[in-house]
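K.L.:
Presented below are the structures under discussion, each in the form of structure tokens.
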Structure 1
Amino acid sequence: MLYFAYGHNMDEEVLRERGVAFTTIGKGKARNVRLVFHKPAGDGTGMADLQDAHGSEVEGVVFDVPEESLSQLDFYEQVDKGHYRRGTITVQTSRGELFCEVYRAAKFRSGLKPRPEYLAMLIHGAEQHRLSSGYLTFLKSHVCAGEGNVATE
């Protein structure tokens with residue numbers, strides 16, 4: 001199945017550590033959504049999510065993942081505990097529009113900021129897959145919990 005990663009799962013090392021089998025299809029853009037960090041983490045910081053926003057887009061990576069591995073991702077994204085839910089989204093790629101599985105937060109709270117280490121994983125994944133320089137600048141502009149942005153790291 002095709003899976004659109006927009007958060008720390010863009011980093012292939014994260015997927016490997018989680019025992020997820022995958023083939024990288026390439027980069028893509030989900031339209032009419034924006035990246036936000038409003039999914040509460042256990043430490044009071046924010047995790048990535050997609051929020052509906054007409055005219056906005058989120059860059060990410062499309063992977064081909066066997067169903068068994070998506071079940072593994074369901075476990076890590078705590079779908080059974082109501083943290084994220086899995087759905088389908090249309091992603092624009094160099095191969096045209098693809099229907100991809102995606103994880104979206106089931107619970108959220110405004111005003112949260114990501115941990116610096118977490119945001120660094122998103123940036124690493126975006127760099128690894130050569131997402132646009134504008135999108136990298138956008139990611140690096142986020143203020144993290146307890147500090148400024150990570151653009152200078």
Structure 2
Amino acid sequence: MKELIEAIKVQLQGDASLSYISDTDIFITPDPDMIPISAGFPALGLKDGPVDHLVETSENWEVHYQVNIIIYQLLKAGEIPIIGQTMPRIYGVLEIRDNIHNSLNDNLLSITGMELAFPVEETESETIGYEDMILQRKIITYEYQKLEERP
């Protein structure tokens with residue numbers, strides 16, 4: 001999981017279609033509700049998900065890793081945090097979602113043994129936060145399948 005989540009972070013940071021998100025605003029988080037105090041918006045959090053092992057042979061198993069990509073955007077009036085705005089340019093969570101899919105769908109991230117990479121679930125966007133900061137959030141779950149030797 002460590003290699004995978006770090007590779008996803010590097011991929012998202014290097015993707016030109018996500019250049020409007022600062023590299024420091026793409027981070028690994030222990031909880032979807034925890035955002036670094038220094039974060040700017042929009043931001044992306046990466047959270048490890050469940051891991052399943054399916055035995056293929058006595059020597060190998062297929063490992064299914066899930067990683068959650070959490071999109072955070074400041075809540076603005078109206079539809080802006082959802083669909084965005086062109087002038088001045090503000091990216092909504094649905095636009096950011098599309099750019100993430102363009103970057104990660106079917107991308108095996110140059111990890112040896114990785115066989116599949118695809119989204120399996122998305123939450124509806126939701127409002128979270130406190131009095132001093134209210135955000136719009138959407139969580140996308142990606143699954144990665146890798147053939148590994150059994151320990």
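Derivation of every value follows stated rules applied to the coordinates shown; laboratory data play no part. All figures in this text were calculated on a predicted structure; none of them were measured in a lab. Cβ atoms are built from the backbone, for glycine too; each structure is taken alone.
K.L.:
Any idea which of 1, 2 comes out highest on mean count of other Cβ atoms within 10 Å over residues 45-52?
P.N.:
Values: 1: 20.2; 2: 16.0.
Once mean count of other Cβ atoms within 10 Å over residues 45-52 is worked out for each structure, 1 has the highest.
K.L.:
Quick one: relative contact order in percent (Cα under 8 Å, 6 or more apart) came out at 29 when computed from one of 1, 2, so which one is it?
P.N.:
Values: 1: 29; 2: 23.
Structure of origin is 1.
K.L.:
To test your reading of the models, identify which of 1, 2 gives 10.2 for mean count of other Cβ atoms within 10 Å over residues 53-60 when calculated.
P.N.:
Numbers: 1: 17.1; 2: 10.2.
The read-out was computed on structure 2.
K.L.:
So Kirkwood radius over Cα pairs in Å, computed for just one structure, reads 16.2; which one of 1, 2 is that? Intermediate values should be presented prior to the final figure.
P.N.:
Values: 1: 15.5; 2: 16.2.
It traces back to 2.
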